[in-house]
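Below you'll find the structures, each written out as structure tokens.
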Structure I
Amino acid sequence: MKIIYAEVVTIGDEILYGHITDTNSKWISEELDKIGIKTIRKSSVGDQKKEILNILDESLQRADIVLITGGLGPTKDDITKKTLAEYFNDELVINPHAEEFVRNFFEKRGRPFTELNRQQAAIPSKCTYLHNATGTAPGMWFDYNGKVIVSMPGVPLEMKYLINNEVIARLKSKFELPEIVHKIVRTIGLGESFLAERIESWEDNLPEHIKLAYLPSFGEVKLRLTGIGENRTNIEAQIEAEINKLVPLIEEHIYSFENDEIEKSIGNILNETKSTLGVAESCTGGYLSHLLTSIPGSSSYFMGGVVSYSNQAKMDVLKVKQETLTKFGAVSEPTVIEMAEGVLNLMKTTYGIATSGIAGPDGGTEDKPVGTVWLAVTNGKQTLTKKLSLGKIRIVNIEYSAKAALNFLRILTKGK
């Protein structure tokens with residue numbers, strides 16, 4: 001079955017200047033994926049006729065469908081309609097359905113219906129009118145040499161209405177669409193290149209219609225398997241069979257087969273085992289607690305945290321011994337052990353986590369350079385520790401350390 005490709009084009013100087021964030025193209029791509037249309041490229045151009053004409057030419061060479069948002073307002077800088085009319089050697093005409101809707105739109109709000117408002121109903125004569133019930137700018141559908149061009153407002157509410165109520169059904173009718181199935185395998189604690197080496201043979205033997213993508217982030221790599229075919233049930237079964245071959249190769253690094261972050265996965269483990277958790281943070285400065293409490297329902301297992309940034313706080317609140325700090329320093333294995341045990345006793349929890357390190361960008365020494373982090377997790381009977389040697393970017397060190405600490409807890413709870 002032929003794969004149908006789409007390109008999403010956003011129009012507007014405000015996007016290129018960075019004055020607004022383009023959320024439209026991401027959302028559109030997700031909706032297209034649901035019906036088996038593959039987005040091949042996303043492009044942004046300014047409110048310039050030449051650039052719009054050029055991107056239309058380029059997009060139609062690459063894609064079967066071009067979805068455009070933006071540039072449909074009533075002001076002079078909104079030139080998309082006029083440019084589309086020129087591109088298709090057409091002229092703008094007042095669409096009676098659009099005019100009636102726009103007139104009622106303003107009259108119901110007690111506002112005058114001006115000629116400028118009326119021009120919102122002007123669309124190229126060769127296009128199909130797409131009704132926009134949420135605003136005054138209609139959508140426009142063009143059939144062109146077996147391909148489709150759709151122009152929609154840039155306002156997300158209006159664009160989403162048109163996609164959901166006008167565009168999707170027409171695309172399904174126009175094209176014979178394949179099924180696209182994604183499955184996520186979330187891994188942690190193994191870098192992308194090392195992961196790729198570990199699973200190289202498995203990856204090389206994937207069926208032609210199943211593709212693998214590596215999606216790395218702080219301390220994690222998502223493996224996304226994508227299958228394309230005619231029968232969704234068959235594709236899902238084939239992907240599941242491949243995952244069953246993958247798991248033995250990296251089982252100790254897999255923490256989820258869903259799109260859950262590690263903090264959600266940890267929450268599930270703690271809930272399932274009716275366990276509780278307290279955290280003692282130094283270098284992560286509360287970020288670890290933030291991750292844990294970002295999950296709805298975390299109050300059932302997260303009892304609290306201590307941000308013991310100073311040595312005095314470590315001693316007064318967590319009962320870290322002064323001689324430990326004097327002999328080994330705040331960033332050391334003995335200190336994080338006592339921090340983890342201290343918060344476990346303070347919060348009366350099943351598990352305790354501690355972090356202490358030098359986040360940077362300064363503060364390091366020859367023995368303990370910036371990026372040195374110690375982690376500890378304990379259940380009161382067994383304590384695990386780990387030293388991280390990271391870089392000099394503060395926010396990266398903080399976020400990586402927090403994720404690594406959660407994974408370390410996962411290892412202790414699972415014994416893997």
Structure II
Amino acid sequence: MRYANLLLMALCLVAQTSVAKEKTRISLALKGLESRDTITLQWGASNKSTRPLIMQRGAEKRITMEVELDEPRLLVLGVKGCQGGYDIVASPGEDISVSGRVKRTMTGKQREAHFRKIRVEGARHQAEYIQAICQYHAHLDSMDTKLYNEYRDVRKLIKRAKDNNDEQAIAQMYQTLHGESYVNHVIENYDERQSYLRQTILAYKDSFMGPLLLLRLAGRLDESYLTLYTQMSETARQSTYGREMQEEVFPTTLIRKKAGLVTVADSTDTPHTLNFASNPSGVRYTLVDFWASWCEPCRKEVPNIKRIFEKYGKKGLRIVGISADHKEADWMECLNEEELPWENYLDIERQAIEQFHVQYIPHTFIIDSQGQIIAEKLRGKELSDYLENLFRQ
């Protein structure tokens with residue numbers, strides 16, 4: 001009987017500490033939508049999956065979406081195929097109404113959706129979130145305006161030299177007293193921006209809003225945000241955003257761990273399951289390169305990887321490129337431009353990125369014939385030298 005009572009107490013404790021999910025209803029009344037438009041709803045402020053939670057045609061005058069939540073979460077409204085979106089902080093069980101207008105524009109080849117005069121009712125954390133975001137950006141805008149006005153002439157001269165690809169003129173401008181002063185003020189501006197970001201986050205350190213705002217405003221995090229994490233309350237740390245922040249500021253190394261299965265897509269949108277623990281015959285090592293078409297350092301690394309492939313491709317080196325591009329068209333265009341001769345896949349579902357704990361790109365991994373990760377984050381000469389030593393053995 002004593003054991004039965006202990007079991008009952010344990011079950012009650014679990015029931016008390018677990019939070020049931022509740023349906024949150026979001027009703028949309030957005031003008032400017034066309035029948036061909038598809039409204040999307042996806043998680044915001046997350047470096048994980050970008051797959052929409054809900055997709056619904058925009059032909060109706062009023063659109064209703066439902067999502068199950070067990071804590072406050074940032075949701076982003078968007079239009080499929082368009083950049084841009086609108087943030088909504090929703091909580092479990094809320095009945096939220098959103099009204100306003102959607103306007104579409106074209107910037108080059110990119111369609112953009114602009115959400116105008118949006119009114120959100122029924123979301124109790126929305127006003128606090130919007131106020132924090134607006135204050136933050138207004139402060140940064142004032143800093144940038146001050147810097148621009150103070151060094152307007154220098155910036156014009158530097159821009160003119162850059163437009164003419166006159167590297168010598170650019171170097172000479174930076175070496176002048178005014179140019180050096182401009183560089184120093186840019187550095188000071190960056191430091192002040194970082195200081196103000198931390199000040200903004202610490203104002204919300206006791207709730208989920210702190211880590212949410214950090215992920216929303218800073219994007220990718222690293223160990224430099226460790227002291228900020230330690231100042232947050234336990235409530236903030238245990239939120240979804242606090243846990244994601246912890247994963248990023250305490251990065252987990254995969255060295256000496258087995259690489260698992262990942263599912264990606266090829267250029268025909270066909271799913272492929274890659275098993276790095278079971279390499280094709282003749283493969284001694286596998287170089288996995290996480291990159292994207294928009295990532296300038298990734299593109300600059302391409303010639304180095306081409307030299308590596310040419311040197312070791314027939315000696316047992318397999319190279320697998322995994323793109324973090326959000327759009328297949330951008331990825332395909334880049335593949336055609338770069339003419340990459342190794343395997344290339346698209347990770348639009350972020351499954352491979354999550355499994356390899358990729359926080360930023362470019363990010364490389366080297367896997368041995370037993371499927372064990374033996375090195376990561378190598379590029380340039382460091383990557384070339386490491387592979388040269390491997391193939392000497």
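What follows is calculated from the coordinates using simple rules that are stated; it is not laboratory data. Since this is a predicted model, take the numbers as computed values, not measurements. Cβ atoms are built from the backbone, for glycine too; each structure is taken alone.
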**Request:** Kindly point out which one of I, II the value 0.10 was derived from, the read-out being FRET efficiency 1/(1 + (r/R0)^6) of positions 71 and 359 (r between Cβ atoms, R0 = 30 Å, to 0.05).
**Result:** I
**Item:** Origin of the derived value 2.8 (distance in nm of label points 7 Å out along Cα→Cβ at positions 167 and 375; candidates I, II)
**Value:** II
**Message:** Quick check: 0.25 is what I get for FRET efficiency 1/(1 + (r/R0)^6) of positions 23 and 303 (r between Cβ atoms, R0 = 30 Å, to 0.05), calculated from one of I, II. Which structure matches?
**Reply:** I
**Request:** Have a look at I, II and say which one yields 202 for volume of the Cα convex hull per residue in Å³, for residues 79-270 alone, as calculated.
**Result:** I
**Item:** Structure responsible for 53, 27, 19, with semi-axes √(5λ) of the Cα gyration tensor in Å calculated and labels I, II on offer
**Value:** I
